[in-house]
Each structure stands twice: as C-alpha cells, then as structure tokens.
Structure I
Amino acid sequence: MERKTCTVRLVGGPTALLEIGGLRLLTDPAFDAPGPIASGTRTLIKTTGPAVSREELGDLDIILLSHDQHADNLDRAGRALLDEVPEVLTTPEAAERLGEDITGLHPWDHLTFERPDGGSLRITWVPGRHGPPGTEDLTGPVTGFVLTAFDLPAIYVSGDNASLEATREITERLGPMDAGVFFAGAARTPLLDGFLTFTAEEVVEATLITGAEVVIPVHMEGWQHFTEGPADLLDAFEKYELADRLHLLEPGQSTSF
C-alpha cells in the first residue's frame, strides 16, 4: 500500500505542527512574546516570538510535550493551551505536576489513536537524556515520541534528547525511521559542562542511526541559550553529503513527505 503524506510546519523554537492522517499534533508549545521568562530558579531570554499564532493553528488533537520543567519548551502561553487540546502526552512527572487530564507514560509504553481518515496512529514514548551523562538530576526527565502506522511514514520526535545512546536503543527496539524531527541548537547553560540538546554533528549521527531520509530540525532559534543554528546544520549535512535529507524550515514554513 502506498504511504500517505505527512506535513510538518515549524511554528518556532520547539513548536511544530504535524498533520498526520487527519490528526493535528503539536510539539512543545511555546507561544510567549520575546523577553525574559522565568524557568525554575533561572531566567531564559526569548529572542523571537512564534511565526504562527495560536489562533492561526486552529483546532488541535494532541500535544506531544517532551517535558514541562523548562520555559523554552512550555512557556506561559503554552501552559494555557494545554486545557484546550483533548490529549496531552508527556512524562509521568510532568503529568503529575500539570493535572489529572494529562497522560504521562514511561518509555516503551504506547497509545493508539483513531484518525479522521479511517486509519490509526500509534504513539510510543521513548527515552531521552536532557544533557551530558550524570546530569539527569539537574535537568529532569524528558521523553521523545515515535509515531507509526502501517500506511504512514515512521516519525521520531526526539524532544530535548542529547543522548545518541538512547537514539540507538530506540532504533534497535522500534526499527528504522522514515523521518526525524530533531531538537537541535546545541543548547548550553552555565550550570553544566556540555550540551543540553543535539549539536549539528550529533543530528547527523542521529540521522545515520535512525536511517531517516527526511530530517526536520527544530528548537534551534528563538532563545538566547542556543549556540548553533541552521547554518551549522547545513554545514554538517553538506560535510557528510547528506544535505538532500535536510529540510531546513524558516519559522512559519511547511514541508511534506
């Protein structure tokens, strides 16, 4: 059977709209205006707002929330949005903090959702580590998601995962991916020695590990703590002759595959 088309639209930062079989899924909602935003005991600086307003997005079916403890992945406007969407999927810890209507499951758990086009979509929680080894107590738990259906491309949404070991385990257990929505940007904090999210070179390695033929980087602009951007990704993919897989979107732009 011929596979159906999926569309991904970059809203800005970690926020992207995935349209799959009639379902509309949104990753880590961050809709605040630019400026300082409190995040725990620290203040993060948001440099640009979303390119697509909440109103322009229209109705949503599912939010894929990698974690709730950092404001660049769930800001004030994003929190307000949670009550408007039927399904919010995240970590157990975030679900406990956010309320009883939020679904928090552990890695390798999954749920199946009926699609408006008559098919179904399986969403599997997968592991991640938000920083260098040994920093889990400081950065907190994160989750990624794998989206699969017999008639759709398999999509890995990494969330704020900085672990290539986790990426290998995901691929070994769930098989190769057709597409990867990779959170990039090589985020840094003065509190830790190392990167909180994938560097450009690591996105290349994650691409090779998963076998993704379509690579859509997100979470690499809009916040001051990113140390790499689109140009770094393009350089890395050209270096390894993989630029044909890279779909670099400006905020507001879409790609289909």
Structure II
Amino acid sequence: MFFLLSKFLDFVLLPTVWLLALLLAALLARQPRRQRQWLVAAFVLALLTTNPALVNEAMLAWERPPVPLADLPARADAAVLLTGITEVDKSPHDRVYLGRGADRLTNTLWLYRAGRVRRIIISGGSGAVLDKANAEATELATLLRLAGVPQRDILQEAQSRNTRENALFTKQLVAARPELDTLLLVTSAFHQRRALGCFRKAGLAPIAVPAGFLSTDRLSTPAYWLVPNPQALANLSILVHEIAGWLTYKAMGYL
C-alpha cells in the first residue's frame, strides 16, 4: 500500500499537474473575472517554476554538498550504491539503459578504482508497479563487472523497492559480514538526506557521498536570473517529490 501511495503522490505533486489544474479551472470558469484570475495564477506559477535561479537556490539549500576526497576514510570497507538510475521501459532488453542519476554508478566505480573502498554493495530491486523488470542491483552489477570490478567484490541486495527497504535489507546483509564496518553511502545529492536518515534509523552509520548533483554554481548571467528554462521545472518536480518523501518518511518514523 505504501509503495502504491508513493507512486500516486509522485503524480499529484508534479508542478505540471498544478499548471494543468489552473488552466482547466480557467477553462471551466463561467465568470470572465474568475477566468482571468486563474490564468494569472497559472502564468505566475509558470514563471516561478521555470526560473533557473529560484529553482537552483532551492536545490542548493536541499542537496547535500560534495564531499572532498580528503574527508573520506583512506579505505572504507564498502560503498553502498543505491539504485533508481536505470530505464526499464526501453527495448531491446539485452542491455542496461542508464537514466538520470548515473553519477551514482560512476562515482562508486571511481571510489573503487581509486582504492578508497574494498567492496561495492548494490542495493535495489525493481521499482516497477505492474511490469516484471529485472532487479536494478543485478543490472548494475553487470555494468560493474564489465568495468573490471571482480565478482568477489560486488555484493547485491535485490529485494528493496524504496529507500527504507534499502536500509533494512542492507543492514541484514552487513550484519552477516562482520568485516563490513566502514561504509560509504552513494546516492544522488537531493536524495542523500532521506537515505542517510533511513540508514541511521536502521542502525547503520554510513558516511554520505553525494553524487549526481542537479544544482549548479551560482551564475551572474541574465539567462540564469531571467530566462525561463524547462529544465528548472523538471528539477523542481524532483525537489518537490523528494521533500514530500522526506516528510512522509519522517511522519512514518522511518527517519
């Protein structure tokens, strides 16, 4: 039930849905004055949600900042790579398609290749609601092996379907392996707050390694401040979804 509810909230919290609702209200309004009010509201909302500077400031405030290499342990026991970065709706299904957040994988691989972690734990099953799909952990393990990571250094947790289950099932995996003590948690910067809270609630104490940043450095160009950008709307949708998820997890006692 919680899984299906989260998918429903993903839809109703989309800023594009809000815009469509305002436009629909304007279309159905019988009084010209009321119609103008709905249209003005839709116009203002569109300006705010597509403004690169406003959305970037919000994202900068929410995302966990980058962690310098010097602040990480000389060599951690494992990096926990959270999934949610593959595209399952693309054919043919004889390869792995990476989507938004692929930096989670490349940052994890970089940590391993740089000798900063001994092993990689991939945590994540399938996020599909109806269709049967391969577990993401399995698909990402394939990519890591193709990149030269030996099978012995890859551990998979392929049951979880959300962040809380990532933490709970990873806890079970780690509990069976006493040698896995120091952990690095690799996930998207916007998702790091919720992930870190879930892992701490589960009794683990990983070190956060944010990846896949949606924010950028502040700019002084007119385009940054004034020109509407559809990518800003996409980033805002992700941010609203994540904040709603964090609040829901907090209310449920998962953090």
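Values quoted throughout were computed directly from the atomic coordinates according to the rules given, and no laboratory measurement underlies them. Nothing here was measured: the structure is a model prediction, and the numbers come from that model. Cβ atoms are built from the backbone, for glycine too; each structure is taken alone.
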Could you tell me which structure in I, II was used to calculate relative contact order in percent (Cα under 8 Å, 6 or more apart) as 19? I
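Which of the displayed structures (I, II) returns the greatest value of distance in nm of label points 7 Å out along Cα→Cβ at positions 85 and 221 on calculation?
The structure with the largest value is II.
Looking at volume of the Cα convex hull per residue in Å³, point out which structure of I, II has the largest value.
The structure with the largest value is II.
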Candidates I, II; mean count of other Cβ atoms within 10 Å over residues 69-76 computed = 22.9; producing structure is I
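Tell me which of I, II gives -5500 when you compute helix-only ellipticity at 222 nm (-39500 (n - 2.57) for each DSSP H run of 4 or more, over all residues; to 500).
Checking each candidate, the match is I.
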